[in-house]
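Please find the structures below.
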Structure P
Amino acid sequence: MANANIWNERYGTPDFFYGTEPNDFLRAHAGRIPQGGAVLCLAEGEGRNAVYLAGLGYRVTGVDGSAVGMAKLKKLAGERGVPVAAVVSDLAEYPIAPGAWDAIVSIWCHLPEPLRARVHRACVAGLRPGGVFVFEAYHPRQLQFKTGGPPTADLMVTLEQVRGELAGLEILEARETERTVQEGRGHHGHSAVVQVLARKPD
């Protein structure tokens with residue numbers, strides 16, 4: 001996969017391209033995940049969010065198309081002494097099992113719109129009652145700032161789009177905002193983002 005090759009090259013350095021600390025929005029809302037629950041982290045890269053959640057006692061699976069990234073997830077998890085399952089898979093092919101997850105985390109998971117909509121529908125079905133969806137991605141205005149994210153607007157998202165794709169979930173928090181993102185070499189500065197915290201009704 002050409003896309004996987006790009007990410008394998010990006011992650012193929014000794015350091016962590018996006019750092020080893022979790023995303024700020026995820027850190028702020030991790031406590032909303034049912035205690036000890038099963039968590040799926042989409043487009044998990046080098047594993048920083050998955051390893052953080054495992055350290056809080058969650059049962060975590062990270063999935064990403066980059067084998068290099070998933071190898072670094074395992075390395076980071078080993079260093080932190082936490083168990084994390086690492087799955088190498090393109091999200092176009094990864095099956096999100098219905099009713100299998102207490103939380104699904106989508107941080108900087110930028111997909112073409114048709115695939116994104118399909119993955120989000122699968123996320124709604126994949127959550128158990130009471131499960132939560134934690135989402136942050138770049139808004140098309142991010143192209144003005146060039147501090148991280150995809151090079152084209154068609155891989156970014158608006159809040160209106162995300163709301164539509166998450167039909168069936170209760171939206172707890174939702175905003176288009178600008179904030180400073182500092183995550184390794186990959187994200188560095190003032191950014192335009194979309195943040196959503198949602199819950200599957202009991």
Structure Q
Amino acid sequence: MSGKAAARSLYDVHPSVAYARAILDNLKAKSGRSPEDWCRLLSKDGPKEEAARRDWLKSKHGLGMTTAWMIAELSVEKGREGVEPEAYLAAAPGYVDRMYEKKAALLPIHEALVKLGRSLGADVKVCPCETIVPLYRAHVFAQIKPSTLTRVDFGLALKGAKQKPPARLADTGGLKKGDRITHAFRLTTSTEIDAEVRKWLKVAYDLDG
């Protein structure tokens with residue numbers, strides 16, 4: 001990713017992109033074919049449909065599920081945002097636009113939470129997915145989710161917190177389920193992003209240090 005591309009983007013590259021890129025970069029050493037080689041083979045000898053191509057790569061050539069999935073997508077001109085940093089950065093604003101397409105009134109909450117998250121430190125990464133916007137340090141420590149037409153759930157990863165969260169900070173069941181996000185503020189206006197929200201976001205950030 002170029003410095004100019006990073007400077008232009010409102011968001012940061014999702015960590016999963018680096019993971020996927022590493023798989024593809026090591027593919028020739030492991031399989032004898034580069035991603036481009038596999039795509040050419042699919043075009044020449046493989047099935048036409050994406051799902052059939054995925055199954056063919058696994059059954060006939062022994063590729064793992066994740067690798068077969070990525071190659072099958074790339075072979076039909078899909079999935080580049082999942083494996084190329086600049087393609088992800090180009091796609092990320094669209095994820096957010098679609099998330100709030102019918103929830104425009106909630107955008108001020110989203111924008112305020114992104115600004116608040118970034119204020120914690122230069123190591124904070126904001127990496128939109130299709131339904132949530134996670135905030136990363138070493139791991140996800142918070143996430144923004146427009147859950148209804150009138151509410152944003154601001155989830156926090158609070159496993160290991162020494163203080164008991166206030167009643168306002170709802171238990172998501174994450175501790176029992178083994179999820180990163182364990183609690184959430186239910187926000188309906190940006191004015192609810194107060195000192196208590198800032199305090200517990202900082203707790204989540206520090207826990208991931």
Structure R
Amino acid sequence: MAVLTTAEAKTFLRGIASGSSSQDTLIDTLVTRADQVLSRWCGYPAYTDGAAGATTFEDQSYTLYMSGPGGRSLKLPVYPISSVTSIEDDSTEAFDGSTYLVASGDYTTRKSEGVVLLTPTSVHGEWSDTSSPVLKVVVVAGWSTVPEQLKQACGEMVKHLWEMREKSGEQSRSQQGISVSYRDEQIPPHLRAILSPYRLRGVWFG
């Protein structure tokens with residue numbers, strides 16, 4: 001899947017007929033690039049099976065190594081949560097997949113908040129309390145159904161990338177005797193406003 005289908009992306013592009021397929025490969029490439037640029041700005045980390053540094057808004061598997069917060073609440077750096085595959089709380093940091101595996105019945109999740117809570121009756125009791133990366137969390141997180149606001153932002157970013165193709169490397173261009181300057185930012189300001197509610201906690205609003 002992709003954040004936008006080829007047909008959806010075409011609705012943001014002028015001069016591209018919905019039935020034409022000559023530019024489909026390029027459009028799909030721009031959809032992927034837009035997803036990566038915007039999801040990275042929102043703080044999404046690289047997912048487990050992607051290319052080096054690949055990020056996305058879509059739900060993917062993540063392998064997270066985290067310090068122990070103590071208490072019963074564990075806030076994951078990526079959400080919403082689709083499912084938790086496994087959690088190891090291992091002070092030796094060996095992570096053999098079994099010795100310090102936390103039983104799935106010991107915790108519940110607040111999926112939209114990205115929080116894993118140990119139950120009051122859990123055998124595990126509390127998460128380790130240490131700055132060392134003693135927790136290994138394998139989780140599927142991100143959007144299984146991408147919100148319309150994110151789709152809109154990605155479509156606008158595809159349009160921006162499409163229009164900037166012929167301007168690459170230029171700072172300005174003369175049009176009918178008038179010099180037009182191009183802005184350098186990767187993400188247009190109005191898209192940052194759309195994306196702000198989806199920025200993950202702990203990410204600076206730069």
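So Cα Rg over 2.2 N^0.38 Å, computed for just one structure, reads 1.20; which one of P, Q, R is that?
Q
Could you tell me which structure in P, Q, R was used to calculate Rg and Dmax of the Cα atoms in Å, for residues 50-145 alone as 17.1, 51? Derived from Q, not from the others.
Laboratory data are not the source of any read-out in this text; all were calculated from the coordinates shown. Note that the coordinates shown come from a computational prediction; the quantities given were computed from them, not determined experimentally.
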